[in-house]
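Scrolling down, you'll hit the structures one after another.
Laboratory data are not the source of any read-out in this text; all were calculated from the coordinates shown. Everything numeric here is computed off the predicted structure, so don't read it as measured data. Cβ atoms are built from the backbone, for glycine too; each structure is taken alone.
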Structure I
Amino acid sequence: MKILIISDVHGNAEPLNAMTESYDELWVLGDLVNYGPEPAYVIRRLRQRATLIVRGNHDHAVGYDVDPRCSAPFRAMAEATRQHALKTLSEEDKHFLRDLPLTASVERDQRRFFLCHATPSDPLFAYCPPDSRAWVDESAAVDADVILVGHTHLPFVRRIGNRTVVNPGSLGQPKEGGPDASYAVWQDGELTLRKLKYPVDRTIAKIADLPLPTEITAALRHLLETGRPPTS
């Protein structure tokens, strides 16, 4: 069985369309919306193709019209694009985001998988970087062989005892110092992290056409081109 695992698409249709790799199942670890220019398209596409989707903090924020609780460098970008999503998404789309589960537990290839957006103890908001000691307690609290998480946009595979914690990174808004999309593949009992080049300039052009403040457009462009948050 081949499973593609993606997270944090953030309304960016271009890397989603650039993923032409075949698969048996597609799993999504949340944050379908905000930051990117095409939240409705991303929702529609993933509803058609994904086997499992869990809710991220930005899905929650748009679905319930609440604060996504972003860190300071991202608050203005998140709020401006959240307002765009609220205005352009249908009520059906918002209802879909509200109804996404916070976690999912499944078994494939005789392995137990646990899926969430942030951490098992706080599926929406906890920020737990790859080398955090908190993963020891987080992994111990879950009855699974593989724990799949997103939220930080930083890909990693970390073995803790007899459990493996995996973050596929971000498909739509990488934050590791480069523009390439990131995702993970589970196949024949092995898990690998992969990169994907996509036409970033097309996403930037679409963002430029949105009714956003100039400084927000510039910050989003910087983030997509460099894979790093704005410095001011």
Structure II
Amino acid sequence: MKVLLPIKGKEEPFVLNPSKIIALGLNYRNHVNESGFLNRNNLPEDIPSEPILFAKTPNVLIGSNETIIIPKFIRKDYNFEKVRIDYEAELAVIIGKHCHNIPEEAALSCVLGYTCMNDVSMRNFQTTDKSGWFRGKSLDTFGPAGPVIVPAEDIPDPQNLRITCRLNGKTVQDSNTSHMIFSIKETIAFISKQITLERGDIIMSGTPSGVGPLKDGDVVEVEIEGIGILKNKVAEE
């Protein structure tokens, strides 16, 4: 799904239409400690020794002020005792050029810019699917992005940005990107060694502690210092 995002300081918006979205799991120390609800199979018990990668598919993308839709089939086709769909505030990296086997010292030169994203997650699928997190992370509308892309040159240090999430006006996540286990440059180098990145691809850098459930009627906001506020309503289909 294509999303048009303004680029700060530019007249023409950027067509966000990635060939892939690669996300990091458990990339903040305090989130590792609260993640006992996840299926721990094949996951480290403590701080991971290398980035934990998973995919979100491009159909998740929506813009700021668009609606996160909780699909009706979840309640119609399944008998979950409690449906659990969570918000996760994240700094997203937009890749600006072909990037293969890039060393850490050159990794930030591959970045077009940064934006806010919400890694909306269907926990029931995430914790029970034998194939892992793929389906629970990739339902339609489960990847809001925006409100703008800030060029990389305007954020020379992506490892010192306050990141917050508000649910119905109440702050539920409040951290700083300095608390990441793996930095943006480490992550780009690690991914590009194994998976070639192309212009427009997205890397989602993980979420801090404080994740929690969304329900019909909620309004969720992700704010990152120097970027702005990504705001989305939540509605049952």
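Numbers below:
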| quantity | calculated |
| --- | --- |
| Origin of the derived value 4, 13, 16, 18, 17, 14, 10, 7, 1 (P(r) over Cα pairs in 5 Å bins from 0, in percent, for residues 78-141 alone; candidates I, II) | I |
| Of the structures I, II, the one that 4.0 was derived from, the read-out being distance in nm of label points 7 Å out along Cα→Cβ at positions 134 and 174 | II |
| With mean count of other Cβ atoms within 10 Å over residues 158-165 derived as 18.8, matching label from I, II | II |
| Which of I, II yields 2.6 [distance in nm of label points 7 Å out along Cα→Cβ at positions 54 and 190, calculated] | I |
| Of the structures I, II, the one that 0.85 was derived from, the read-out being FRET efficiency 1/(1 + (r/R0)^6) of positions 70 and 102 (r between Cβ atoms, R0 = 25 Å, to 0.05) | I |
| Winner on Kirkwood radius over Cα pairs in Å, for residues 14-61 alone once structures I, II are ranked, highest first | II |
| Relative contact order in percent (Cα under 8 Å, 6 or more apart) derived as 31 - corresponding label from I, II | II |
| Value 49, 35, 33, calculated as Cα extents along the principal axes in Å, assigned to which of I, II | I |
| Source structure (of I, II) for helix-only ellipticity at 222 nm (-39500 (n - 2.57) for each DSSP H run of 4 or more, over all residues; to 500), computed value -9500 | I |
